[in-house]
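The data blocks that follow each hold one structure.
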Structure 1
Amino acid sequence: MWTYITTFLMACLPIVELKGAIPYGVANGLPLMTTFLIAYLGAALPVPFILLFLRPVMEWLKKSIGPFQKFAHWLEQRSNKKGGKIQKYEYPALFVFVAIPLPTTGVWTGALIATVLGLDFKKSLATILLGNLVAGAIMLAFSQFFFGTIL
């Protein structure tokens, strides 16, 4: 039971997301498709909240003092830097960005970039969730190959 919960919670975390949660769940004996579903749902859970609430939180942080203000400016600059190509091609680029399971690419950064660039909520949500599905399928294949579990 704890492995299911840990897999879900790992998938909710930035950077780890399902890229780390799927191999963790599979390596700890969870069935492959169950691991995929738990990790996908865990990674998808924060996306609408990031898309809806990040902008007001960032504006508030930029008006605050000290490290919070610095963090908000750093995060916005980082997102603008990563979002350059995404801004040009918008949703197809956002999809590819989220679908490639590498560190710092994924649902958290994709949602952050979509928010900073002011992309449409519904289109961004659908694009990010679809990209997350592809990233999950890639990690599923990777985990199957390396850990050899039964579906």
Structure 2
Amino acid sequence: MEKKTLTIPYEEYASIEELGEADRTLLEAAVDAMKGSYAPYSHFNVGAAVRLADGTVVKGANQENAAYPSGLCAERTAMFAASAQNPGVPFEAIAVVCARNGSLMLNPGSPCGACRQVMAQYERLAMKPLRIILGSGGPILAFTGVESLMPLIFNDL
């Protein structure tokens, strides 16, 4: 037996002002997307924005339903809309923000496993790593590639 360690590289920014223009615009779109969040049960609002290779930005927000688990996460809402509205256009980046009762969380939220798996599928279709930006009212984290968030990812190859 051999013990091994996984290392997860990421960037941490103190504020949105430290981001490059493209990432800042995407994160601002994710914050704006939260306006469409429907979270009457959890009061946990999530906004996401996907940037496509042609520069198009598609937004999504979490949608809850009384018949749990019939709702959908913001990340998948944005990714599915982006793919449906722009078939064949690769994804470049996704930004995600979370709020509780309308106030940004102090630390970044992280996509659920189902959202990570969907990100992995679109990353594979794009044949290049997806940039993932997790925003908050405090630090902002940026990852290159879904495997940074979900090591040993399921791959159907």
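Odds and ends about this structure:
- Between structures 1, 2, the calculation of mean count of other Cβ atoms within 10 Å over residues 21-28 yields its largest number for 1.
- Here Cα extents along the principal axes in Å was derived from just one of the structures 1, 2, and that gives 51, 33, 23; the source is 1.
- Taking relative contact order in percent (Cα under 8 Å, 6 or more apart) as the criterion, the top-ranked structure out of 1, 2 is 1, with the highest value.
- Structure responsible for 22.8, with mean count of other Cβ atoms within 10 Å over residues 37-44 calculated and labels 1, 2 on offer: 1
- Structures 1, 2 were shown, and helix-only ellipticity at 222 nm (-39500 (n - 2.57) for each DSSP H run of 4 or more, over all residues; to 500) at -8000 was computed from 2.
Computed from the coordinates by the stated procedures, all read-outs in this text should not be read as laboratory data. What you see is a predicted model; the values in this text were computed from it and never measured. Cβ atoms are built from the backbone, for glycine too; each structure is taken alone.
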